[in-house]
Structure P
Amino acid sequence: MFSYPAGIDVSKDSLEARVNQVDVGVNCANAEEDFPGLIGWLLLHQVGRVVLEATGGYERKVIKALQAAGLEVICINPRRAKSFSRAMGQQAKTDPIDAKSLAHYAAVLDSPSARVTSPEHDKLRALVQQREHFVQQRDDDRRRLKTASCDAVKPALQNHIDYLSMAVEAIDQLIRQSAYELDSEKVARLCSVKGIGLVTATSLMAYLPELGEIGGRPIAALAGLAPYNNDSGRHKGARHISGGRFSVRRSLYMACWVVIRDQPEFGARYKALRDKGKCAKVALIACMRVLLVRLNAMLRDRTEWKERTD
């Protein structure tokens, strides 16, 4: 049976759905009790694919509900949706217009659907994100403490820093437990790599669940570590990375410095790139890409990490 693509504009309180090539739409509350009605409406109109934008978490519950109903769901960066709408000459912006534009985009989009994640993975991701919030708040207060001009506020800042440090330690235990419940073998393999600790390993598992399940090039592209050509005619421009998951790159950034320091192969690779005139960040990104591809191959093939000295 032929299926239509649809678009859903997601906001905090409501969902606006439109079906491509069919002048019909529906609006409902962004609440779990209203999802069955939305799904029934989509199935009634023979919808097989749904595209929606990432909206800071407001889209997660409806994505889960749509996937459970067997619909193909693609969650895209809002910047891509905005660029597509402008390319189509659409200047006005309302919820129905945005939903219709997303439905049109769904008809031409060639992207993988959103991964169906388990409750265990969702729990780990939430814990990792909360840890990052605690660490960010603690670091902010440490900077405030150094520059505080009034002695009266310093004890309050220090108390908050101490509280956040204890909160980080507590959540680290929850993260360890959650990660081992999700995939103890993957945790052990990642942590066996010199330079990869529990924080980096669990962050990779939380933000890149595809790790170990797809090829090297796709995994590098997902992380935003794949360089893209910039050529036109006789012009051969410098290649640059673009897009991808910032959280994955952030997790690998400091870990890769440790790997470069402690593993001769990566140290030699980094030095060779620097000797060729590459700037430090370009050389680091290249090492991050190699590290991620090798981690992916190790998990995919269920092999041990091998340090290369040649």
Structure Q
Amino acid sequence: MTIGGKGDGSAVLNMVATTDSLFIIKQSSVHEIRLADQIDPDRTNINLPNTQQLFAEAGSESDIVARTLLSADALFTKTHFPDAKLRDRVVLMSAEIMTQLLAAQKVLDHLEADQEKRIADIEASKDPTRLPAVTEVETRANTFIQKAEHTLQAIYRLAEIFYGPQMKAEGKFPDNLAVTFTKAFGETDPSTAYAKAVALFGHQVRNARHCVEHRKENQRIVARDFQLRPDGKVYPPSIAVVHPKTPLEETDLAAFMSAWIEGLTAVTETLLLYLAGKNHAPFGNFPMGVGYVPEEQRAMPKIRVGYLMNMGGQLHRIG
């Protein structure tokens, strides 16, 4: 079959396999392939075709795709994780995180495109009384926050693949990962510091979501369209979070969205590193580990993680 169309790049750049499906990664898209034997193992319908379906409208050129699904594929290989069911769970959860992040990114992309267009329209009109407006600012902000919180929950479900019982026993989301890592690896382990930082970010995301879904006078989102202020300048759409524990002063809405997307993407990539580094099969006597691959050694520029060996004081990518 011919995968995809003309708009998503011609080359197949990577393939990520699970037991039941195959993800085909092109430059600007991800496609899911399922064979007829997987759909109908007993072959009750001999005419059933193999199928392809667009899975994501972003591909290898996307930081989100590279730092979620493709990073999971680079770290959770058969060599280091021989349990196929475990690998499947990691890949599929990474794919879920990827789709949630891409949905959040789409909200940001639409906002930025609308801002640019509205500004251009007003400038062309040359009417000083007219202000640009993207409209539905609060709805956009609410939608983004909900998608960000869904992403955060999926990230914790990724950790639960390896530490589910411990996390369940160690309190409530989002603090349970930090407690689990502290007990498992100690206060001084880098993974513990990471998990504590994620918990702080998690409270911000979680409380913002409460502001959206359980609005109160002291728990709400304030989203504004373009504004003319006393200094004579027109300011872009903004957001403020009113919350007793995690308030946020008024800030540029697009910048807020961009920072959260980058934060959630980085949290995912780093979690994949820690999960792989602490749970892979033994390397034997070779001094190997996981980490960030030197840029000149990367198989694909945006996939930053992999297995490394120290050779003569220099780190070299393996595989």
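No value in this document is a laboratory result; all are computed from the given coordinates. Note that this is a predicted model, so its numbers are computed, not measured. Cβ atoms are built from the backbone, for glycine too; each structure is taken alone.
To which of P, Q does the computed value -19000 (helix-only ellipticity at 222 nm (-39500 (n - 2.57) for each DSSP H run of 4 or more, over all residues; to 500)) belong?
Considering all the candidates, the number was obtained from P.
When FRET efficiency 1/(1 + (r/R0)^6) of positions 145 and 281 (r between Cβ atoms, R0 = 35 Å, to 0.05) is compared over structures P, Q, which one is greatest?
For this comparison of FRET efficiency 1/(1 + (r/R0)^6) of positions 145 and 281 (r between Cβ atoms, R0 = 35 Å, to 0.05), the top structure is P.
Ranked on percent of Cα pairs over 32 Å apart, which label among P, Q comes first with the largest value?
The structure with the largest value is P.
For structures P, Q, which has the highest computed value of mean count of other Cβ atoms within 10 Å over residues 121-128?
Top value of mean count of other Cβ atoms within 10 Å over residues 121-128 goes to structure P.
Work out which structure the value 4.5 belongs to, where distance in nm of label points 7 Å out along Cα→Cβ at positions 89 and 249 was derived from one of P, Q.
Q
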